[in-house]
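Throughout, read-outs are computed from the coordinates displayed, never taken from laboratory work. All values derive from a computational prediction rather than experimental measurement. Cβ atoms are built from the backbone, for glycine too; each structure is taken alone.
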Structure P
Amino acid sequence: MSIFKKISILCTLVVLLICLVYVSDIANLPEDVIIFEGETLTLNTIFGVNIETKSTTNPNIEKIENHKTLTVAADVQNLEDVDCTGRINLDVKLFGTTVKEISVNVIENTEVVPIGNLIGVKLYTNGVLVVGMSEISGNDNNDYKPYEGSGIEEGDVIVKIDEEKITCTSELTDKINSSNGKEMNITYIRDGETLNTSIKAVRTEDSTYKIGLWVRDTAAGVGTATFYDPKGGGFASLGHGIIDPDTEQLIDIASGEIVTADILSIIKGENGNPGRIQGSIEGEPTIGKIYKNTPYGIYGHLTNANSLFIDTNKLYPVALRNEIKLGDATMISTLQNGQTKEYSIDIEKIYVNNNLDNKSMIIRITDEELLNKAGGIIQGMSGSPIIQNGKLIGALTHVMVNDVTLGYAVFGELMVKNLY
């Protein structure tokens, strides 16, 4: 190979690498962003990529021109006197050419009521969730796998059979039995993509038809309500999403509800073996309707706030992440029926730049009463609101198995931004 050809190949590789870097940098910029009044948004880009204001719905919002930082109302001394909410549409430009748009929604600084009560959670899936597969025995005593070759996998959600909507397991069972073994067209969803396949059910010894899929249409458990927004009627709970234990994926819900719950017992935790709240979920009364299951918690609208004994006069501002300090804070939880308490904790680490998950802070339980009663962080406490300097700063999300006095918490601002 000649030296010129080698140089040509090398130059081509360098150009492709540079293109990949630019494509990756631009792709990593968000398309939709929510920020509070007074919050600074920083968008990290490389040389040649500029961000400029395309339009704004509010002239009080400072524009961004050829730099990467946007501070809403940076020059306004009193945000209470100036409305700086609205939208900013930004153009991402690569050497002067628009290659992407970013929509920034500026929302008002929010005050909420921290809750801390134990609640029961019921979720209903959008379709039926495939959680397992197994061979079935036909009426001819042979074993079959009707699903084999269909492409359906655990974690997929079946939403239609022969163009008829499936909302629960009983509808799926009825449709399979009425097929009489004829091929069925199945519509299912995987990672947001709608797919189609076909399966022929097998007749079993009891004259019913089966396709060998284990499915689920509901999920239930206990957790802690985080906060209530009396202005809009919305609530947030858990601080993390509800994951299906079989598929380990976020459950795609059609609807849900929160109900009252009672503590039956507290299983004390120890290092290597976190404890839990053993609770019973009451069917009535329904406290609220759930409309969203996200990585930052479950969200809905309260329909019976009195059941949680919420005092709407106890409003707390939601802190921005740069207001949170290392050191003392308190966490509101319920470890005894009818009694919410503030327990002492310590903020040990803050991940200020983390927008990717609900592990925003590391906290340590320091309250002797809580440690004596629960051993540390236990299952069921997820969502417990955290207060510091008169502001809601976040909510408990996870326990660290090797040290149950330690856990993660999510920023309160991230939860609020997902509320509506």
Structure Q
Amino acid sequence: MIKFSRFILDNGLRVIVHEDHSTPMAAVNVLYNVGAKDEAPDKTGFAHLFEHLMFSGSKHAPDFDIPVQEAGGENNAFTNSDITNYYDIVPIENLETILWLESDRMINLEVNKKNLKVQRKVVVEEFKETCLNQPYGDVWHLLTDLAYKVHPYRWPTIGKELIHIQKAKLKDVKAFYEKFYCPNNAILVIAGNVKVAEIKEMVEKWFGDIPKGNPPQRNFQAEPPQVQFNQIKHRTNVPLDALYMAFHIPGRDDKDYYAVDILSDVLCNGKSSRLYRKLLKERKLFSQIDAYVSGNIEPGLLIIEGRPAEGVSLDAAEAAIWQELELLRAQRISEQELQKFKNKVESTLVFSEASILNKAINIAFFELLGDADLINQEVDFYRKLTVDDIHRVANKFLLRENCSELQYLAESTT
């Protein structure tokens, strides 16, 4: 059981404190409720660009990294479709340094032409390296655009088009900061060798006078149910043919999410999973195969991806996957098979909770979902799943009309 205390400042900042006196360290996690889904369709990539800008310096800390390093700490961040998350870990005696730094960039970030030019160049190069110049680098541009028609999940976090980042204007970037980077659109979690009373005093000192903002009320257009199979065949310069199959699934707050997550493990997580064992090891149809869920807050995707073995056509590989999916829909998995994957999930979750940083990150995310105590309930959600639950979601979601399929066809080298 992970115990924590929760309080809210007058400016709306939600603060959660987890005391763990077994460590000399403290982890600080600041989650901003903004991701790629909050971008305008003609200004994508801003959430990720802004993650970079947040390290460009603030009014009282021209270089964010230097005082963190001098305090013996480490820091980093990540952005996805739903959130932007910043985290630090530092010896407990230097915790206040981190709170000062995080508060200063929440209110006093230096958003100027120079910083924008530098970070825009960094992100443009990242876009080119990871999406344009790498084999299969455009997979998320192609696959999400195929699967989603109206929801902003249809573009990847790095941005829909390179020009959106290249043409990002200072006024638009400043507007993004003012709209989303405010205390009442953030969750601050502090975990480690701390005491709640002392944390309340420090947080009030550094964050209490930051004015409340006006983050927008979100009302994303729901993605309509997919009613027909979608497919694109993309012939391009890749070393091998590849197959990606995306099925619409529920979001994180749906009761079926956990069943679908286990279903993806049954399909392909480890050497005893269905697709790995039957299609890669036994029939040798694939050289690589995997299955996983996107984990989005709103309805996301279960993705099966694979690369056929030498001499195996994409059509034959695809047909073999559908054969296994049909078998999974027709016959319930055994209690033993289900328990095996439940045990894997539980061990992964328990191992993750051994880290104070992981606990801080997860507590913040579950608070955003509506209840930080979900971190203590998640294992039970998996434990309570039955073979009937897995059978039901397999028949509900692993349908051809619910599938968007991307085929990479390697260009001939002759």
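Okay, here's what the table says:
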{"read-out": "FRET efficiency 1/(1 + (r/R0)^6) of positions 26 and 218 (r between Cβ atoms, R0 = 35 Å, to 0.05) derived as 0.25 - corresponding label from P, Q", "value": "P"}
{"read-out": "Relative contact order in percent (Cα under 8 Å, 6 or more apart) - structure with the largest value, from P, Q", "value": "Q"}
{"read-out": "Structure responsible for 22.9, 71, with Rg and Dmax of the Cα atoms in Å calculated and labels P, Q on offer", "value": "Q"}
{"read-out": "Among P, Q, structure where distance in nm of label points 7 Å out along Cα→Cβ at positions 178 and 362 as derived comes to 4.0", "value": "Q"}
{"read-out": "Parent structure of the calculated result -3500, given that helix-only ellipticity at 222 nm (-39500 (n - 2.57) for each DSSP H run of 4 or more, over all residues; to 500) is the read-out and P, Q the choices", "value": "P"}
{"read-out": "Identity of the structure behind 0.1 (criterion: distance in nm of label points 7 Å out along Cα→Cβ at positions 186 and 210, calculated), options P, Q", "value": "Q"}
{"read-out": "For distance in nm of label points 7 Å out along Cα→Cβ at positions 106 and 122 computed as 2.2, the structure of P, Q it came from", "value": "Q"}
{"read-out": "Structure (P, Q) behind the derived value 22.5 of mean count of other Cβ atoms within 10 Å over residues 98-105", "value": "Q"}
